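Student: Once you scroll down, you'll see the structures, which are given as structure tokens.
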Structure P
Amino acid sequence: MTATQSFFLTAPLPQPIAPPYALTTPAFRFRALAPLAGRAPLGGAREVVLATYLVARLTDDCRASKELPQAARMTRANAARSWLASIVLPGPVRSALTRLVETTEGEIAGVATALSAVIVAAGPYLDDGGRTELERLGRALAI
């Protein structure tokens with residue numbers, strides 16, 4: 001075998017270059033919770049799951065790896081609080097979600113505890129996948 005043949009046998013294959021208009025694959029954080037909202041029946045169950053999904057996204061942005069500035073968290077919490085006031089939710093779920101929203105706009109220390117209260121309050125409306133995602137988020141916040 002010549003040196004040229006050896007080079008072509010061991011050289012890495014060229015990787016295709018993505019066209020300039022190609023989109024990257026989005027990273028979606030709550031892959032079980034969002035479809036659950038779509039499958040839930042109209043009314044109470046769907047609104048609880050959508051509200052839980054919204055608050056979970058606010059909570060996810062409190063993680064140390066992607067912590068938003070406090071001003072941005074306050075703006076998002078105010079908008080979330082306004083939206084939560086416009087939908088019909090059971091009392092215990094509403095109070096747990098509102099408490100978690102308020103916790104996300106301040107110091108990050110109590111967010112994991114408030115999230116565990118949401119998991120308990122919204123538990124009857126969640127499936128195993130959604131509950132697991134929220135518990136995993138709680139563990140990531142507790143670290």
Structure Q
Amino acid sequence: MTVAVTRRRVSMGDVDQVLAFYGRYAYWMDDGLSELLHELGHPLSSLLDAGYGLPLVSHTSRYEQPVGLDDVVRLETAVVSARRTSFDIGYVMTVDGRRVAQCRTTHVWVVRSPEYRAEPVPDWIRNATAVLEGYEVS
């Protein structure tokens with residue numbers, strides 16, 4: 001079980017007027033996924049170099065509290081489920097201990113050459129499955 005933790009201070013580039021722009025959450029999730037892959041010993045760069053990919057096929061977000069300028073967002077990222085060729089990444093975002101967003105992405109494990117083809121999710125992803133506190137798997 002592996003949970004990656006990243007932090008980000010909300011800057012002017014993250015907000016539309018005062019509150020965090022909803023599109024920035026996707027950037028924060030991408031940072032969390034990148035950190036998770038590093039912690040699992042498989043950075044995205046090495047996966048791509050080896051001919052694999054994990055395209056995003058679904059995304060859901062539930063925004064629960066506003067996030068504002070200068071807030072420090074704590075993001076927990078983990079594999080929350082794995083199926084034969086796809087897996088889900090869960091994200092829980094908090095500010096000062098209060099949950100502000102809960103998100104989920106679904107990815108398909110693919111080999112990229114000679115053409116994109118789904119393959120079974122590797123064991124190192126399956127073995128990393130965790131349930132995040134405050135994240136209800138739906």
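None of the figures in this text is laboratory data; all of them are computed from the coordinates on show. The structure displayed is predicted, hence computed values, not measured ones. Cβ atoms are built from the backbone, for glycine too; each structure is taken alone.
Student: Determine which structure produced the value 1.4 for distance in nm of label points 7 Å out along Cα→Cβ at positions 30 and 62, calculated from the coordinates; the candidates are P, Q.
Tutor: Going through each structure in turn, the value belongs to P.
Student: Assuming 4.9 is distance in nm of label points 7 Å out along Cα→Cβ at positions 22 and 102 as calculated from a single structure, say which of P, Q it is.
Tutor: P
Student: Can you spot which of P, Q the value 14.9 was calculated from, given it is mean count of other Cβ atoms within 10 Å over residues 94-101?
Tutor: Q
Student: Which of the displayed structures (P, Q) returns the greatest value of mean count of other Cβ atoms within 10 Å over residues 54-61 on calculation?
Tutor: Top value of mean count of other Cβ atoms within 10 Å over residues 54-61, among P, Q, belongs to structure P.
Student: Compute Cα Rg over 2.2 N^0.38 Å for each of P, Q and report the one that scores greatest.
Tutor: P
Student: If you don't mind, there's one more thing I want to ask. Looking at structures P, Q, which one was helix-only ellipticity at 222 nm (-39500 (n - 2.57) for each DSSP H run of 4 or more, over all residues; to 500) calculated from, given that it came out as -6000?
Tutor: Checking each candidate, the match is Q.
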